[in-house]
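Each value in this text was obtained by applying a stated rule to the coordinates, not by laboratory testing. Predicted model, so just to flag it, every value in this text is computed and none were measured. Cβ atoms are built from the backbone, for glycine too; each structure is taken alone.
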Structure 1
Amino acid sequence: MTIGEFAQLTHLSVRTLRRYHESGLLEPASVDPVSGYRCYTGDQIPTAQVIHRLRELDVPLAAVAKILATEDAAERADLVGDHLQRLEAELDRTRAAVTSLRNLLRPDDGGLQVELRPVAARTVAGVEDDVGYEEVFSWYDAAMAELDAAVAGLPALGPPGGCYANELFTRGRGTAMVYRPVANPPTRGRVRPVGLPAGELAVVVHPGPHDDIDVTYGRLGAWVVDNALSVDGPVHETYLVGPRDNPDPTAWRTEIGWPVFRLAPTPG
């Protein structure tokens, strides 16, 4: 069939089919040596449609060629699956950015409920490491799973939490710790008893997923500055309701505790 007929059957433009030919993705069944007219067969229709779908997913031309050249079905599925995982990760980042931007553009109604709360010293079961900022989420999952296994069966004295050094945010690397308050914290693997000092926290609850938790951090930080307080130590997070309690992100509740101390009043 002619390239025009093939275009009608595949719903691809003649221009697109020419581009596929020039890139080596879809060679015509024959090309007239005199006129240069391209002709295709019906067997090429599925191939053309597969190429089109892959390109719609922004699969690079080289990757499309590799997928088409792979005869093993499982290997083809793996190649496509790898790209789909990258697309899903990109989509998650885009959704998180959109959520944060919407919240930032929403006028602040002054309804931030901040509590100044004294906290007593206590000993918890914790996992502590030097972590890069980009590694925090994967590190958190592994550390919390190890922590859960180590304290299984011990009486819980409160919800799990985490402490994150200022350097983690300012320099991109710093100390991170996740913990569970339990009776008689054990020493097992990376898990060990950790002493949390007494202090005073400016506390606010962030509702929902963590996509826009940075917005709540920013608003709490502004409140701290406006109320003549100063930061003193790492940020605390308490996971009142998290992924291990409820798979629905809209149900999550994360308490952010900003260590503070009151500035001395200016004379006069």
Structure 2
Amino acid sequence: MESQTPYNSYGPVARIVPIPEGSKVCVVCEHASNRIPKKLGSLGLSDTALLTHIAWDPGALPVAEALTTHLAGGAIFGCVSRLVYDCNRPPEAPSAMPARSEQYDIPGNSSLNSKARNERTEAVYVPFSKYIAAEIERGGPTLSLLVTIHSFNPVYHGKQRTTEVGLLHGSDDRFARAMIENMSTDFPFAASLNEPYSAADGVAHTLELHGVKNGLLNVMIEIRNDLISNERQQAEMAAALAPWIQSTLDQFESTPG
């Protein structure tokens, strides 16, 4: 089935790859795009700033797309910059529409009143969340796993990050921990649990809202973005992650009860 891209006053909010019948996996990439809706201008930022991690997760979308194919799953990819609304945050979180991100001030977010915040919430977060919920419902009883794909900078506030792939969890740690335990010695990247972030940083919103509440196994995968900066790297990362995810899921399905 072809992907769908619904529009509203903010333009495309998400691209949806409908979950095939019998699929077991739903992939979500909340920060797939750095697009700012025309009505918001550039939020006062330069084109250079909008290419950085503050506006999106560089490299994450192609990996998420390839994983969706490898795992024969469905997917929801964000089409609006995280600076307009971070769809991995609830509306009450200040970081949903940040006034500052890393070393950048965000002028277009510095003095948002409740009306402006509500408008963005209704235009971006609410439909994005509904699309995820609809695909999970479409997946039905065969759907068992929610995977979210993100990327992170190799250097943060001057500190080099040694983790290459991070597996994060919220209140349900089963799948993330099972993946770590099931990691092959041939896996070509340095993987860690709850690095470079954890649920304490407020990053588990999608996992909790759409994974835990629906009884789905779930995991957030963070990838260092210098490892997925071109098509070859993105394809190699997806090809390395897919069998690891699949074999871990197979273990759950082969365990009685």
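I have 15.5 for mean count of other Cβ atoms within 10 Å over residues 10-17, calculated from one of the structures 1, 2. Which structure is it? Among 1, 2, the structure yielding 15.5 for mean count of other Cβ atoms within 10 Å over residues 10-17 is 1.
For which of 1, 2 does P(r) over Cα pairs in 5 Å bins from 0, in percent, calculated from the coordinates, equal 1, 5, 9, 11, 12, 11, 8, 7, 6, 6, 6, 6, 5, 4, 2, 1, 1, 0, 0, 0? It traces back to 1. Have a look at 1, 2 and say which one yields 0.00 for FRET efficiency 1/(1 + (r/R0)^6) of positions 2 and 170 (r between Cβ atoms, R0 = 25 Å, to 0.05), as calculated. Value 0.00 for FRET efficiency 1/(1 + (r/R0)^6) of positions 2 and 170 (r between Cβ atoms, R0 = 25 Å, to 0.05) corresponds to 1 out of 1, 2.
Suppose you compute mean projected area of the Cα convex hull in nm², for residues 34-129 alone for every structure in 1, 2: which one lands on 15.5? Answer for the origin of the read-out: 1.
If mean count of other Cβ atoms within 10 Å over residues 154-161 is calculated from each of 1, 2, which structure is the one that comes out at 14.9?
Considering all the candidates, the number was obtained from 1.
For the structures shown (1, 2), FRET efficiency 1/(1 + (r/R0)^6) of positions 98 and 194 (r between Cβ atoms, R0 = 41 Å, to 0.05) is largest in 2. For the set 1, 2, ranking by relative contact order in percent (Cα under 8 Å, 6 or more apart) places 2 highest. Supply the structure label, taken from 1, 2, corresponding to helix-only ellipticity at 222 nm (-39500 (n - 2.57) for each DSSP H run of 4 or more, over all residues; to 500) with the calculated value -12500. Here the read-out was taken from 1.
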